[in-house]
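Structures follow.
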Structure P
Amino acid sequence: MVREGKADLYGEVVALLERRAEDPSSLAFPVQKYQFHLVRAVIAQERGHRDAAVEHARLALDAAARRHSNFNHPDLGLVGKPEPKLHETILRLAGAPNS
């Protein structure tokens, strides 16, 4: 929804993400946290909620930087190759040096 810019569905997406966050196992892996916070960052930015966008962008980047998942298979669930355009968006929002 975010990649396609379907702003009319953002309310539903946020509601789904809020329900997802209630179950800690749904955000067990870094890649899940990355995707969750990336989407929240983009939606917050597009809705004009700059502080929330920055916070979610930073949390997404923290998840992407993880090199160990804390599971038996240390690379299980890590962020592989992020989608370039969306990743650049969160780099910019977070004020990362690479942006």
Structure Q
Amino acid sequence: MKPTIGRIVIYRTTDADKAMFRNIGCNVMEELPAVISGVWGPNVINVKVFVDGPVSDLWKTSINEGTLPGQWMWPPRVEAEVKIEGDGNIVGNGNTQNL
């Protein structure tokens, strides 16, 4: 996939991030969602990280794609479970819809 502004990625937190979260009362997480705010190349981006706590802004700039702390990765894909019942209803992921 190609990173573009506005897409959601996963940011892997660093030890420094976790220490900051502890100091300001945020939940300490290994991975957090982030939105791409700038693209510098096929693997280097700027992001706004969504922290699980009272901090509204955590910006990370020029971070590389990867699985190490301080890097970003694409969220895993989840396949939808969908079936069509005998009455024509589509059932999937807890929702029902008529055809």
- [ ] For distance in nm of label points 7 Å out along Cα→Cβ at positions 41 and 73, the calculated result is 2.6, so let me know which of P, Q that is.
- [x] P
Open item on the list: Computing mean projected area of the Cα convex hull in nm² for each of P, Q, which one ends up highest?
Closed with: Q
Task: mean count of other Cβ atoms within 10 Å over residues 33-40 from the coordinates reads 22.5; which among P, Q - done: P
TODO: Work out the source of 30, 24, 14 here, i.e. which of P, Q gives that when Cα extents along the principal axes in Å, for residues 9-64 alone is computed.
DONE: P
- [ ] Assign the value -3000, calculated as helix-only ellipticity at 222 nm (-39500 (n - 2.57) for each DSSP H run of 4 or more, over all residues; to 500), to the correct structure from P, Q.
- [x] Q
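Readers should treat all values here as calculations from the given coordinates under stated rules, not as data from a laboratory. Because the structure is a prediction, the values reported are computed rather than measured. Cβ atoms are built from the backbone, for glycine too; each structure is taken alone.
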